[in-house]
Structure P
Amino acid sequence: MDISLIIAVTAVAIISVFLSPKANSSKAFFSGHSPEGKPPGLLMLTFSQVTTWIFARSLLNAAILGFYYGLWGTLAYAAYYLSFLTGAKIIDSVRFDQGFSSIQAFLAHRFGHWGTRCYNFVIGIRLISEVFANILVIGILFGVTGSTSYTAAVALFAVITLIYSMLGGLHASLRTDLFQMILFLVLLGGLTVLVLTTGQLTSTALMFKSFDITDPGPVLILVALLQIWSYPMHDPVMMDRGFLADRETTRKSFYHATWISFICITLFGSFGIIAGANAISGEAMNDTLMRLLGEVPMLLFNITLVISAMSTLDSTLSSASKLVAVDMQWIEPSLINGRITMAVFVLLGLLLVFAGNKDLFSAVAVSGTASMYLAPVIFFSLWGKRTDIPLWSYLSCFAIALAGAALYFTESSGHTHLLGDSHKYTKLLWISLSVLAGGCLLFWAGMISKQQPTTLPETVV
């Protein structure tokens with residue numbers, strides 16, 4: 001275990017604790033406002049948006065996809081960050097155009113209790129998967145699965161992040177996000193300069209995989225372009241930040257988060273592309289990068305992953321406590337209940353780390369597919385402002401999206417071969433197309449059924 005990495009992680013954790021003001025009221029804990037009641041400014045909100053979406057799993061996924069599928073694999077993952085554009089439109093419509101205080105309030109108005117139950121189920125799974133994935137990345141960095149160093153790193157990281165998250169809730173998360181994002185940008189800039197000095201970041205290396213629309217990278221770009229319409233709505237961390245500031249600040253934060261995130265993800269993914277272009281047969285990505293770049297760049301590489309994991313985990317825990325106490329109203333929204341909820345989600349994440357699937361992209365693909373039940377909701381009920389969509393359309397759409405997510409999981413993990421022997425991303429594309437088309441047809445059919453007369457007209461004598 002690298003002592004330099006341990007020192008760096010400890011320093012970031014200590015600073016994060018000091019930056020986390022202890023919340024004295026449930027409003028400060030759940031609302032994200034300062035103790036004086038002020039909402040976050042543009043810089044804080046933008047950086048919080050970016051750093052909570054550029055999480056460790058994302059960075060590692062972008063690099064791994066670049067390693068195997070070249071520039072097109074990295075661009076496919078970067079394409080998911082166009083979700084900030086659709087997310088901005090969703091928030092603007094829900095909050096400022098139609099006047100709802102949350103996504104749950106909008107869904108309850110359109111589809112009643114079942115509208116929020118289905119939604120809360122999907123985002124609850126999403127939050128647990130985020131806790132799991134970011135803790136898992138830390139374990140991967142510090143040791144072999146099951147080793148003492150792996151177990152110790154996972155446990156310590158989870159406990160340290162939980163402690164400072166419990167201090168101040170959402171406002172503390174925003175403050176630490178700002179610090180962690182600035183540090184992340186400095187480290188990413190330094191890492192890029194070091195890589196450039198090695199002469200490895202060349203156009204030849206970046207284009208070592210030619211474009212072929214049937215290859216996994218380009219196919220995954222198409223998948224991302226299908227899923228970004230609904231993906232932001234099922235991410236409670238992004239949606240929560242859409243209800244904190246005024247309209248102009250909120251809109252600008254989403255727009256700036258789009259280009260900043262896209263550049264950061266593409267830049268980090270390029271390191272994986274370099275490794276893919278220079279890898280020896282059977283060599284792992286990290287081993288290739290260590291051989292090409294040396295110890296200092298790899299230390300920065302790992303530190304950026306740790307910082308992004310920490311910034312995402314604290315935000316995920318804040319959203320989890322808000323979901324259970326405020327949005328679902330399962331418990332009273334008090335400080336103690338919010339902190340207990342955070343601890344429960346950390347325990348659930350740890351259980352998945354030690355017993356769950358180790359494929360990091362699976363969580364993205366599965367949750368992204370499940371979220372596609374929201375696409376017709378957005379197209380018809382939100383942007384189309386239709387209030388006549390029946391509940392059966394909503395529930396049927398939810399059912400086929402969950403079925404699609406489950407099918408992709410079993411197909412990609414090799415448990416089933418119902419879709420043949422094509423690449424798992426090709427399967428994901430067809431599943432995503434089917435779920436999207438099927439959901440829109442169900443909403444259209446429901447809309448048409450509402451327009452038909454329910455009784456026969458009286459006979460005129």
Structure Q
Amino acid sequence: MANEPGAPLRVALLGCGVVGSSVARMLVEQADDFAARAGAPLEIVGIAVRRPQRPRPDVPVDPALFTADAEDLVTRADIVIEVIGGIDPARGLILRALEHGASVVSANKALVAEDGPTLFEAATAHGVDLSYEAAVAGAIPILRPVQESLAGDHVRKVMGIVNGTTNFVLDAMDVSGSGFSETVEQAQALGYAEADPTADVEGFDAAAKAAILASLAFHTRVSAADVHREGITEVGAADIAAARENDCVVKLLAICERVTADGQDAVSVRVHPAMVPRSHPLASVREAFNAVFVEADAAGELMFYGRGAGGDPTASAVLGDVVAAARHRVAGGHGPRESAYADLPVVDMGQAVTRYHISLDVADRPGVLAQVAAVFAEQGVSIETVRQQPGPEGEDRARLIVVTHRATDAALSATVTALAALESVAAVASVMRVEGA
């Protein structure tokens with residue numbers, strides 16, 4: 001769908017929170033630059049908000065542009081920017097905009113991960129763009145490189161830190177040795193965590209982003225429900241200390257892999273905390289930053305790093321999509337469509353291949369190590385290293401620390417269950433996966 005030569009492109013903004021305010025301000029302050037880049041002026045025709053009368057001195061637009069009637073606004077635009085988040089009413093508004101011939105730019109990872117196919121089909125049916133670079137990793141350009149720059153390659157794995165809140169918490173626990181709860185409170189005080197941090201610390205946010213990354217990387221429809229998800233609420237100071245003893249750090253990772261299951265190609269997608277060797281590039285990602293590590297057959301290893309959240313960083317990704325959509329409106333044509341031709345099965349967590357770091361409190365007597373090793377052998381799990389530490393003074397106990405070779409998660413989990421049942425094992429003190437080694 002081409003625009004009339006020289007005519008301004010009408011832009012509607014849904015939402016004017018932290019990200020929306022930055023988008024509006026940058027559109028106004030850099031209007032000439034955007035017009036030159038897009039090939040036509042970009043004119044804000046309305047901003048949909050819940051309370052239009054509320055003063056917004058940080059948004060340099062005519063107050064008359066604010067409206068509560070988002071349904072009408074999306075029918076009057078060439079490009080609709082959705083930054084309200086959530087599933088509804090965002091889904092209905094985006095579909096309405098697409099049906100009226102508007103291109104849509106969204107930062108809504110939850111919606112794209114849950115119902116992306118419906119939105120993609122509507123965009124294709126109406127010949128317009130649906131772009132969502134800002135839905136994953138904020139300012140970091142990762143979706144377009146995976147979708148376009150690596151379209152001629154075979155992506156094997158995408159592994160990354162895609163949630164700034166959890167990375168800040170885990171990094172602070174590593175640096176200061178403080179506990180989980182107090183570190184979350186610190187993150188909230190600094191604005192890195194919401195008042196209710198559940199979506200972040202329980203891994204829901206990262207799971208939605210993992211679904212999007214896997215869908216693009218492996219040309220397969222993956223939803224958030226397909227992603228195995230574990231958060232960081234059970235990570236304690238002892239886990240952080242154990243990682244440090246092994247020259248590792250703990251990170252919440254989103255891991256998307258092409259695997260072989262039952263003799264055919266498949267996809268494994270998971271989010272969980274893991275120990276990462278300090279020599280791995282992801283280990284050096286500090287505070288609230290994000291990073292995504294991509295492995296492809298021809299390109300090899302690629303690393304994308306930057307700010308994963310915040311008004312201006314996320315607005316940068318949003319406006320990159322806006323300029324691309326505007327260029328297509330001016331010149332005709334459209335951006336990439338959904339590519340789900342591979343249609344690979346998504347395997348459950350039990351078939352994922354990983355490594356475990358296991359700490360056991362055991363009776364300090366002859367034969368115990370042999371019993372423990374026998375359990376690993378029975379489950380077909382190979383031990384990479386094992387070391388023993390003395391237990392508390394005056395108690396006939398010791399701490400066994402075992403790191404395994406790679407095995408299926410089902411076999412590793414069964415091993416832990418069997419170890420816990422041994423009479424000589426007083427407790428399974430901690431279990432954590434090891435990635436990146």
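Readers should treat all values here as calculations from the given coordinates under stated rules, not as data from a laboratory. It should be emphasised that the depicted structure is a prediction, and the values quoted were computed from it without experimental measurement. Cβ atoms are built from the backbone, for glycine too; each structure is taken alone.
Overview of results
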quantity: Percent of Cα pairs over 26 Å apart, for residues 135-270 alone - highest-scoring structure of P, Q; calculated: P
quantity: Relative contact order in percent (Cα under 8 Å, 6 or more apart) from the coordinates reads 29; which among P, Q; calculated: P
quantity: Source structure (of P, Q) for FRET efficiency 1/(1 + (r/R0)^6) of positions 159 and 327 (r between Cβ atoms, R0 = 30 Å, to 0.05), computed value 0.40; calculated: Q
quantity: Structures P, Q, by distance in nm of label points 7 Å out along Cα→Cβ at positions 199 and 255: label with the highest value; calculated: P
quantity: For Rg and Dmax of the Cα atoms in Å computed as 22.4, 94, the structure of P, Q it came from; calculated: P
quantity: Computed -24500 for helix-only ellipticity at 222 nm (-39500 (n - 2.57) for each DSSP H run of 4 or more, over all residues; to 500) - originating structure among P, Q; calculated: P
quantity: Cα extents along the principal axes in Å, for residues 263-366 alone derived as 56, 25, 22 - corresponding label from P, Q; calculated: P
